[in-house]
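J.: As structure tokens, here come the structures.
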Structure P
Amino acid sequence: MKALSRAWLLDPSPASRGQARLGQAYLGWLKLIRNPLAVAGVVIVGALVVMAVAAPLLATHDPIAQSLPDRLLPPLSPGHWLGTDEFGRDIYSRIVYGARVTLYIVLLVTVTAPLFGLLIGVMAGYYGGAVDVALMRFTDIFLAFPRLILALAFVAALGPGIENAVFAIALTAWPPYARVARAETLTIRGADYIAAVRLQGAGSGRILVSHVAPMCLPSVIIRVTLDMAGIILTAAGLGFLGLGAQPPLPEWGLMISSGRKFLFDQWWVATMPGLAIFIVSLGFNLLGDGLRDVLDPRSASGGKG
């Protein structure tokens, strides 16, 4: 059965569009799993998702419940694998529940900033002229400011809170996607198949949605995955400064902020959430590199091995 399924997926003459797409996805998967670093990225990101979904099952304590007699216990203490913080809260449980906050931020930014950037970039590249100049100068205004500084300005205007932090990060994260989408659109807007679709009577909206935007998606997806580390660090920076998630929410940046005053004597309070940020950021970077090898149409093909 497995051999038949593999042969069906790798059939050089697929009988349907669905079979062709499944075969292409299978080839991409084979290429991805041959890259050990990409597999490590998949494992780390998968572990983040599992922690977020199964936090009540994986956590050993209530993440916000205080126990002052147990405050500042070191790692490997009985019942507290990673130690406790200044309020006696279990750091391991707070990191596990903090995965939910991290994944929440990542998902919200992913469904907002790339889509807006894709829209701006595709329109600028397709229409060109004054539209291109106006949209790209608008993009340049956002690119002129460091992302964290611009996010700080937006959050300071909107007020502290995780929702405002997500909104601020999304507002500052879209310009690179617009640049990528514009570059891709400029390379394909004069393609023969675009001219053929236009001769068949398709309007600009249909061409953009059905033919131009899908060709830009692989590059945007790669950029999204590679940008996740920066988004996580920006969210942690806002939390560290008290402008993101608010106490007692177990957000990793906020945990580092509360533990910095114990850094020399009780190093684990700030170090453990810092390691969580490092590992997750590394996982997204490794996954992004692997997806670039798989999705980049200019990369060498080699999935049939």
Structure Q
Amino acid sequence: MKKIEINFRKTCSCPDSHINCLTPKEWVKGQVAIWELYYEKRDIRDKDIHPAVFPIALPKKCIELFTHKGELVLDPFVGIGTTLIAARDLERNAVGFDLNPEYIDYANKRLAQLNMSLFTENTKQIAICDDALNIPQYLDEETISLCVTSPPYANMLNHERLNKSLRSDLRKNEHYKKVQQYSDNPRDLGTMKLKEYIEALAEIYKCILPLLKPKAHCVINVNDLWENNRRYPTHSYIIEAMEKVGYELRNIIIWDKRNLVNRVGIFGWPSNYITLSTTFEYILDFWRPPL
């Protein structure tokens, strides 16, 4: 398999000692460990297209924090291409992978629809339909400046939706009693039980580690699993698994989603207190330790 020809070196004039192109004022804003993000008109929120899409603002903020213009960004679970859109906005090169050919086709359509006159033609954003385990076949070692993604949820979508997070009069909408799974591919992380999911995720990131530049960051957006009246701290399992394969945890950021949650239902009342997991998610920031 032929390696992708894509630039990975910075094209800005920032000193080599700088981690990004931000000004001191912008840097200070990035230090706040609770992020409130907003969707914009270009964001896709139709669950018939994709069941779980993060806003362009999330990868955009990560790209601004951890890369320079011209450098290479990787999304190993690119879905319908949100990270690639953010990379193009910020004049970064980017490659994304996904098992689902429909998602890759949609990502390419989104990229093609952008008004090219607004963006530099000196960067590339590429969506590839393949298993994330095969990423080392496409990219050289120590070329990636940032890996950022929201992995498929571990078996969280593989059941009929009851919409319990909505008020009773809103529950029976078009998605009620539907299974909104990513795919039926057995290699799809979204079809796996939690233990198998964590092992598969660690295997993928172990393969990605040599592709990262030393001190390059690796960001994973994830929420915890609630199943059979029990909470599973998925973010803790991921931290442990990532450290075992060679990553170092740098930061834990909370994505405050309260601005996106409206007209919620009542969970557990009056005898079982359960917090709404839809109100926040974890953004786990790792890096490849310096050599």
Structure R
Amino acid sequence: MSQEKTQSQTVQTTGHAWDGDLQEYNNPIPVWWQYAFYFSVAVAVGYWLIYPAWPVGGGFTTGFDSITYVNDKGEKKTTHWNTRALFLKETNEAVAAQKPYFDKVESLPFEQIVKDPELNSFVVSSGKQLFSDNCAACHQQGGGGKEGFAPNLTDDDWLYGGHFANIQQTITNGRHGYMPAFADVLTSTQIDQLADYVLSLSRIAVNPDSAKAGDALFHSETAACFYCHGDNGKGRQQIGSANLTDRIWLWANVPGADTIAAKEAAVKKVIQGGLNKGVMPSWKDRLSPEQIKVLTVYVHELGGGK
């Protein structure tokens, strides 16, 4: 049997022919594919009926499905299905699921919270989100801070104290650090001497005679630095004055300076111009008390809490 005869017996053609022997085979699509197509059409029609779909005039078809959520004013709202309403509904459900944990955190002392594995796990997850949404813009993701702008929350240096109560007060009421400018109070020589003394407190090799003169000036009524930074230069957490002995620098970029002269210049810039920075806003009107407490524990556990 010839190949042409075999094909004519096994494959149907449409009956069309070109150039004498060029024929068009009749290969219909599988039945399952047809049913799948019909099913997809039915699903599309159902979707158009249930959900917002077609523009009509200045609006659109809203569909038959609805969704209910509670807005930020505590009002219960029902509207046609839309992604915003769905997001609010899912947020309501997430808040409801977290509420028992927040309530438990609110009712327990800090020391007990960190000892409870379940609560501690909750604090890590929810605290991380709260920190990312409210704190990371200044303190950076992870709490590493930014020199000259916001303190590092992962070290052991705390301007206002690293105990739970100190951190809670800082978050609740905010802080406003301040240091007066001495450019018009001290001579350039005196500012040089003070800078050398401050650097010597961090065991940086400077001119010993200049540092000695700066020591006397630091503890004198002329500069009166000891009023805020203490006789030993370790600062006073009650007012947020920096510890000058721990080799941790926030406002003066001493670590980034390559030479002694550059380090001196960084410190002198702070002494001359003073500081009206270190402003942290209050969060008591933005976060609930239980959220502040979770955030307090989270910041404490970043590594620098005391």
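J.: With Kirkwood radius over Cα pairs in Å coming out at 19.8, pick the structure among P, Q, R it was computed from.
T.: Q
J.: Quick check for you: by FRET efficiency 1/(1 + (r/R0)^6) of positions 105 and 225 (r between Cβ atoms, R0 = 25 Å, to 0.05), which of P, Q, R is greatest?
T.: Ranking P, Q, R on FRET efficiency 1/(1 + (r/R0)^6) of positions 105 and 225 (r between Cβ atoms, R0 = 25 Å, to 0.05), first place is P.
J.: Now for a different question. One of P, Q, R was used to calculate helix-only ellipticity at 222 nm (-39500 (n - 2.57) for each DSSP H run of 4 or more, over all residues; to 500), giving -22500; which?
T.: Matching structure: P.
Coordinate-derived values only; no laboratory data. Bear in mind the structure is a predicted one, so any value in this text is a computation, not a measurement. Cβ atoms are built from the backbone, for glycine too; each structure is taken alone.
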